[in-house]
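Each in structure tokens, the structures are laid out below.
Read the figures in this text as sums done on the coordinates, not as results from a lab. Only a predicted model underlies this, so the values are computations on that prediction, with no experimental measurement involved. Cβ atoms are built from the backbone, for glycine too; each structure is taken alone.
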Structure 1
Amino acid sequence: MKYVSTRNKSKEFNFTEVFIKGLADDGGLFIPKTTSVLSEQELLKLSKLNYKDLAKEIIFLFCNETISKDELSNIVEKSYSKFNEENVVKITDIGENKILELYHGPTLAFKDIAMQFIGHLYDHYIKNFKKKINVVVATSGDTGSAAIDAIKGKDKMNIFVLHPNNKVSSVQRKLMTTVKDKNVFNIALDGNFDDCQNLVKSMFADSKFSNSINMSGVNSINWARIVAQTVYYFFSYFQVCQLNEKINFSVPTGNFGDVYAGYLSKKIGLPIGKLIVATNQNDILHRAISKGQYEAHSVVETLSPSMDIQVASNFERLIYDVNNGNSDKTNKIMQSIKKEKKYLIEEKELKEIQKNFISESISEQELLSCIKKVYENHKIIIDPHTAVGLGVLEKINLAGKKIVLSTAHPCKFPEAIKKAINIKSELPEKLNYILNEKENFDVINNDIEEVKKYILNKLI
């Protein structure tokens, strides 16, 4: 499989190049030049596999030119050895809906599923590298800790994590800042997640800087993240559906990466009906999908902080797709968004988007009510992001089987849980140590030159 940039498809890349780089030099996102569709017979074969074996088959479709099946198998086995569930994820019934629990990894968030894979994938590719790779990543809360856990202690790698200062939960922050490994650096940026993300993109675009530090990225803009996340769409479908039966997924999302993984799953043959884009008050994706108005507003701080985003990077991949792979048009659209802070989606493209996606947003009060309702009726505590996914599902009243992606353990958001049901959501015993551990992070102004200087000084 060959890859191109969403902003220039004249040059082709292999999976290794796409993975190591993360973001194209032209600022675009990597995407397959073409994708093949799985046959009914192939889907039937996949439906009989456990999670790890399924991951080996699905991921191999996207990297088969650069890695052997045996090598990939070894990576997958290592990647999911630290999960609390034998099949990595768990499906729980909540009334007529099903919750797909994706938070049984080492940092209690869905990001672990892709990040653990990426960490071991780095080990495979960089063993012969002479120069260290420096991973620079932006996080709205969960990506950072998952990436740190996957990369900490590696001899040939450093990781620099930018999180918005005072805008992640205390548990999310401590999972990042209490890690003592010498190759881990935490930056608390004075700004919001979009500021963090924009700085990372700008550093990638500065080829002199990014090449000088051998920079790599593991945000959901990295195609390997998307590929790894498709697996749980397939696995959960096979657990609850007969082959050819349609299913709908409700996905709480801010950066569009997790729901794009569902879209990719549908593109390669999984019988998905609708992908429900569930947003909080930072509803740029809801406005884009329902009205064709992709326009950034001011970021609102909410009880679901991992979704407090107004620039959904992965939406660029969808823009490329609905414009029939026209990279010139995609580039013009993205430059316009950068300049004008908005994009009015043409009617033809909007109709194409709405064939696969529907969207809705919920308020803070609706979120709290959803957590309370689930606890009162089922004695299950859900985190605020899962509540967004479930609350939206209840608002749109969509027929057919439905799965809500549960993206994080509720203990990571104790303030929201306390406010909703007056219960303290406890950390698992093995993570209690972070509560009293010394934190290590540096507060830096929202200034790219300051951040670059900080990184360079740490590499001396």
Structure 2
Amino acid sequence: MKKKRINSPWPFYYKRLNLSGCSVEFMEKHPEIQFLPREEIKKYQEGRLKETLAYLSAKSPFYQRLFVENDIDINEIRTLEDLRRIPVTTKRDLQLHGADFCCVNPSEIIDYSTTSGTLGDPVTFTETEGDLQHLAYNEQLSFQTAGCTRDDIMQEMVTIDRRFMAGLAYFMGARELGMGVVRVGNGIPELQWDTINRIHPTVGMAVPSFLVKLISFAEEHGIDYRNCSMKKCVCIGEALRDPKTFELNTLGQIIHEKWPELQLYSTYASTEMQHSFTDCECFNGGHLQPELMIVEFLDDDNNPVGPDEPGEVTITTLGVTGMPLLRFKTGDMVYHYDEPCRCGRNTVRVSSVVGRKKQMIKFKGTTLYPPALFDILDNIPDVKNYVVEVYTNELGTDDVLVRVGTLTPSDRFEKEIKDIFRAKVRVAPGVKFETPEEVAKIMFPPMSRKPVKFIDKRG
């Protein structure tokens, strides 16, 4: 039966894989699908899901075993709702059985990358040529969602090495779109400003807290940053907006007040997803690219949650050939929004990450996630930097210590910090003052790809 295609002026790339007589199609390009009615998006995804299940059944040792052990007939999984019959996959599964997730011979692997290890031992991911095409296309869509065009020049202020998938993906996505790219890498504010003044990029790619350093450097050295060429920045790694109101959070406000000409876009992604959710011009959540991934939002019992409660992002990749994942629970807690966006897209949108599931803190009867603590600390002027530590006390319960880098330590300042916490989240952590240099050494360990603001010392 010939597969119906959507008429589109956009080019598309695809390849067919023959699996025991079954022809399976991967890597389609249908960028217009995000604007179609929800029913058509769902029907399309269900067709791609069938292909993905056939591929996993033929190629994945891990999922072959999972299907047999749970008596799952993939031919009975016809709808997105039917996915609930299949057990979820966790980070622990990847850590214990990583090699069994690989669906291709080593000769077909083009790139190796690792997760950041936020919740334990890093996991190695393998990408085929098709997967790299998938990454490039995803980031092309992501940049287009943020309003980038081939006329832009992007300054990449994140690492592209150290087995970091995202840095490579951003470069390839910009290249796919036709943007020029300046690969400066992370850090070194002097080189960043020299590049801006020499090449005049229009778009930045950066961690938000680094933008604060970039502004501080410009102010200290008399650089007219507000009139520079860079007018927007796609930000990774840290939240910029409140997960429910979409208003700029403290970190976002600090940047915006200093540099109002710089438009801030958030993008949320992970190595496991090989997909990103990115803000459009409406700034009311990151958009799903439905041709590349199916997403669910689940509670602790793996049941779907409503839009008014945070759910764990659970993904099924579409079109990935190296290490595809089925119902993988990422550990990221978000709110999701189903109503159509003003930009015309009809895709699911997600908030900024509320927190990591395993990073949830139960402190004096109050449930907290690290981002809520970060937002409070970012808003205290004399706090230069900080690290939040959680540990198990002698009573066997969670306790929190904030290591504050400041130039003005005092009992009065400690009381002020605790009072602010009580006013915002009803409880106050322990406070330990250190020099900003001492805290910076903890925040930026030698092999870190992003700032370490949270350390979990619980057993």
By the measure relative contact order in percent (Cα under 8 Å, 6 or more apart), tell me the structure among 1, 2 with the highest figure.
1
Read-out log10 I(q)/I(0) by the Debye sum over Cα atoms at q = 0.09, 0.11, 0.14 Å⁻¹, for residues 155-298 alone, computed value -0.28, -0.42, -0.68, structure in 1, 2
2
If helix-only ellipticity at 222 nm (-39500 (n - 2.57) for each DSSP H run of 4 or more, over all residues; to 500) is calculated for 1, 2, the one returning -13500 is structure 1
Answer label among 1, 2 for the case where distance in nm of label points 7 Å out along Cα→Cβ at positions 51 and 347, calculated from the coordinates, equals 4.6
1
Structure (1, 2) behind the derived value 4.7 of distance in nm of label points 7 Å out along Cα→Cβ at positions 75 and 363:
1
Matching task: 3.9 is the computed value of distance in nm of label points 7 Å out along Cα→Cβ at positions 83 and 291. Pick the structure from 1, 2.
1
When 1, 2 are compared on volume of the Cα convex hull per residue in Å³, for residues 219-386 alone, the highest value belongs to 2
For which of 1, 2 does mean projected area of the Cα convex hull in nm², calculated from the coordinates, equal 23.0?
2
Distance in nm of label points 7 Å out along Cα→Cβ at positions 259 and 403 from the coordinates reads 2.8; which among 1, 2:
2
Identify the structure, out of 1, 2, from whose coordinates distance in nm of label points 7 Å out along Cα→Cβ at positions 187 and 251 was calculated to give 2.8.
1
Structure responsible for 0.5, with distance in nm of label points 7 Å out along Cα→Cβ at positions 307 and 339 calculated and labels 1, 2 on offer
2
